[in-house]
Structure I
Amino acid sequence: MILPGKTLGMLGGGQLGRMFVMAAHAMGYHVIVLDPDPDSPAGRIADEHIHASYSDQWALEQLMNNCDAVTTEFENIPASTLKKLEQSVPVRPSSAAVEIAQNRIVEKTFLADNGFETARFFPIYDKDDLDFALTQIGTTAILKVASFGYDGKGQAIVNNLDEAIAAFESMGSVHCVLEEKISLKTEVSVVLARGTEGKIACYPVGENHHVNGILEYTAVPSLLSKRILDRAINEASVFSEKMDYCGVMAVEFFHTIDDRLLINEVAPRPHNSGHYTIDACKTSQFEQQVRMLCGLPAGSVDLLSPVVMFNILGDIWSNGEPDWSQLLSNPDVKLHLYGKREARAGRKMGHFTCLGNSTVELLEETRRLANALPKP
C-alpha cells in the first residue's frame, strides 16, 4: 500500500484532475500534475505542475523519479506514455486498459468479443466502407470518430450514403464507427472501483439526461426497475474483470424502448455522471481513485441522500459572472466551480448537486434552480 505522505502523479490538468488533487491532499498525499496548459485547473492547486506535453521525455522522467504511482484523468493520454511510466512506477489504470477505452473500434470489438451487447456497429477506415455498413445497419445511423470524441463532438447523424460520406470527410476522413441509432428510453451509468486484488465496489446507478450530446443531469436513485439496475451493475462488474481493470471506471448504458440494455462506451477514470458521489456518498469517486491508485481498500459506496447533479455550462457567462444567489440560498444545494479561466459555450464550468428526500422532488427543484440561472 502507498500511504499518505507519498507523491502521486496525475496525467491531465482539467476538472477531473483538480478534484483528484483535492481528494489526495485531503488524505495527506502530494500530487504532481503533468499537463501542457500552463494555467490548468489541476496544475494551479497541485504541489507541482510540470508544464509539458504528455510525450515529453524529460517530463516523464520527472514523474518516474518523483512519484510513487501515476494515474490519469482522461483516456486520450498516448499509450506509449503510460507504457514508459509502467517501467518504473505503478500506473493505474494500466496502459492496456486505457488503450482499449481510447478507441471506439477497439473498445466495441472487445465488448462484442466478450459477449456484451452493444448497438450494431461497423468500423469505418475509408469512405468506401460506408456503403456496405449502411446497407447492413440501415438508416438512420450515427457516424462517430474512433478517437478523441466527447460531449457529442466528432459525431453526426446520417440518413443516406451522401450524408455519411460528407460527414466522414468533414471529420477529416479519420477512422470512425458507424452505429445504428437506438430508440432510447433512457441512459444510465455505473461508476465502480476495482482494486489490485480484484474486489469491486459499485456506486448506485445514475440515470442520465443529455442535451446536444452533453450530460445535463444525473439522478440517483434511478427510477428504473431493480432488474435493470442490477443487470447494469453486474455487466459493468464483469466488464471490469474481463479487462483486469484497476482503478475507477464508468460504464455507460443505453436502455432501449424494447427493454434492452446496451453498453454504449466505457471511461477508464472518474466520470461526469459520478460527480454526485462528492456530496451524496460516503466516499467520493475521487477519493476512490486515490484509494485504487494506492492499493488501499475501497471506501464505502453507500448513498447518504437522494441527489441530482446538474452540469453548469459556459453559455451562462455571456453577460459576465452569473448570479449564484438562488443556488446558494438553498441549504440543500452544493455548488462546485472548476476554476477555468475562460467560459465558452458548451464548456463544463462546474456543477451543482441538489440533495433531498426523493428523486422526483429533486428533479423538479433542480429544474427550478437551473431555470433561475442566467440565460445565454
Structure II
Amino acid sequence: MSNLTNYQIKKTKTAIDETLKLIFKNQNPLLSIISGTSSFSNNLQYDSLYSNATEDMATYHKEFNNPKSFLTIGASGEQVINAINSGAEYVDFYDSNLLCQYSVSLKIAAIKALSYEDYFKFYETFDYFLFQKIVPYLDDEAKYYWTNLYQILGTISPNPSSILTNLLFVYKKLDKQLIIKINPYLNPHNYEKLKKIISSIKVNFIPSDLYNLPKHITNKKYDVINCSNIYEYINYSPNVTLKKAQIYRDFIIDKLYPHLNSNGTILVSYLYAWSRKLKDDFDKMYQETNGYVVKTGAISLEEYYYYLNGLTTQNLAYSYLLEAFHNDPIEEIPTNHVQFGQSKDMSHDLALILRKK
C-alpha cells in the first residue's frame, strides 16, 4: 500500500465509495428507475461488472494475424486475457466504467494465483479464501480496492462474497461449458501457458469511452483493435437511427483505422444472432410494418410475435450498421451463438472485421 501515491489512494477510495453506492442501488432496483440510469448508458463512470464475456472469441480471434500489440475494451477482462493468449505482448484496454481497472487486474491476478478449477470456482462464488490467494498477485491499486472492499462488506454482511456475486458482478453468468467454448484462454493447456507468461505482458488501462479514445492513443498503433459490441451501447433503444450508425462508421474509418499497423485488424462490431440474410428479412418486415419494432423491456403478447421474428430495435441497429458500412471492405465472420439477440435464425452470431492491407 505504501507504494501508492496520494492521488492513487484518493482515486481508489472514491472507486470504493462509488462501488458501495452501486451495490446499494442494485439491491434496490427502484433507485435505478428513479435515477433513469441504464446498463446501456455508455457514460456511467461506475457501473456493474461482468464476470465473463458474451462473445465467441474462439472464432473471431482466429482472424487476427499473430498480434503483438492490442487495443481492446476492458469489459469482463476476458477480451484482455484472450488478447494475451493470442500472442499480444502489449495490451491497452479502455473502458468508460472506471471499475474495470480493478476487475481486469483481479482477473489477471486470479490466473497467476489459482489452479484451473479454482479459477472457475472463484468467479462463481468470489470466495474469500480464494481471494486471499490472489491478493499477493494484485497490483497496488487493485490490492487497495479489493482488500478494503471485502473488509467493508464483511462488516455489513456475514457473506461479502455473496454481495459481490449478486450485487456487483450482476450481469448474466453463462454456463461453464459455454464459457470454455467461447474463450480460447480457457483451453486447459492455454491456461497453464498463460500462468507462465502473463506476468511479463504489459497491460495498461485507459479510462475512456470509445469516442474519446483517440486523444489517449496519439502516435500509437496496434495490430488489433477490438470494439466488441460497443456499437449497441451507442445506437440503443429507443433512439436507434441510421445517423448514429453512420457516425460510428466514420469514427472507425477516420479515427481508429489510422491506428492500425500494416496487416492489422479491427473488430468493428460483434452482432448477436445476425446474418446478411436476416438483414434482408428484417428490412422487408420493417417496411411491411411501416417501421414497427419491439423496444427493450417488458413486452405484450401482441409484441411477442414480432419479437420472435426479430423485429427489434437491436436488429434495426444492426441493419443500419451494415448499411453504413456498405461501401467498405467489411468481412462478415459467422461465430457461435452466445444466448443474446433475437431473430428467426439463432444458429450463429456475426463478427464484422476490417483489415488494413
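Here, each number is a calculation from the coordinates, and none is a lab measurement. The structure displayed is predicted, hence computed values, not measured ones. Cβ atoms are built from the backbone, for glycine too; each structure is taken alone.
Given a value of 6.4 for mean projected area of the Cα convex hull in nm², for residues 195-290 alone, calculated from one of I, II, which structure does it belong to?
Numbers: I: 6.4; II: 9.3.
Computing mean projected area of the Cα convex hull in nm², for residues 195-290 alone on every structure in I, II gives 6.4 only for I.
Have a look at I, II and say which one yields -13000 for helix-only ellipticity at 222 nm (-39500 (n - 2.57) for each DSSP H run of 4 or more, over all residues; to 500), as calculated.
Numbers: I: -9000; II: -13000.
Source structure for this number: II.
For relative contact order in percent (Cα under 8 Å, 6 or more apart), which of the structures I, II scores highest?
On the way: I: 14; II: 20.
The structure with the largest value is II.
Could you figure out which one of I, II the value 50, 40, 32 for Cα extents along the principal axes in Å, for residues 91-274 alone was computed from?
Numbers: I: 48, 36, 28; II: 50, 40, 32.
Attributed to the structure labelled II.
Can you say which of I, II returns 0.75 when FRET efficiency 1/(1 + (r/R0)^6) of positions 163 and 219 (r between Cβ atoms, R0 = 41 Å, to 0.05) is computed?
Details: I: 0.75; II: 0.45.
This figure was derived from I.
If P(r) over Cα pairs in 5 Å bins from 0, in percent, for residues 27-130 alone computes to 2, 11, 18, 19, 15, 11, 8, 9, 5, 1, 0, 0, which of I, II did it come from? Display every interim value, and only then the final one.
Numbers: I: 2, 11, 18, 19, 15, 11, 8, 9, 5, 1, 0, 0; II: 2, 11, 19, 20, 18, 16, 8, 4, 2, 0.
Label of the originating structure: I.
From I, II, which structure was FRET efficiency 1/(1 + (r/R0)^6) of positions 59 and 171 (r between Cβ atoms, R0 = 25 Å, to 0.05) = 0.70 calculated on? Each step should come with its number before you reach the end.
Working: I: 0.25; II: 0.70.
Label of the originating structure: II.
Given a value of 1.00 for FRET efficiency 1/(1 + (r/R0)^6) of positions 11 and 267 (r between Cβ atoms, R0 = 35 Å, to 0.05), calculated from one of I, II, which structure does it belong to?
Derived from the structure labelled I.
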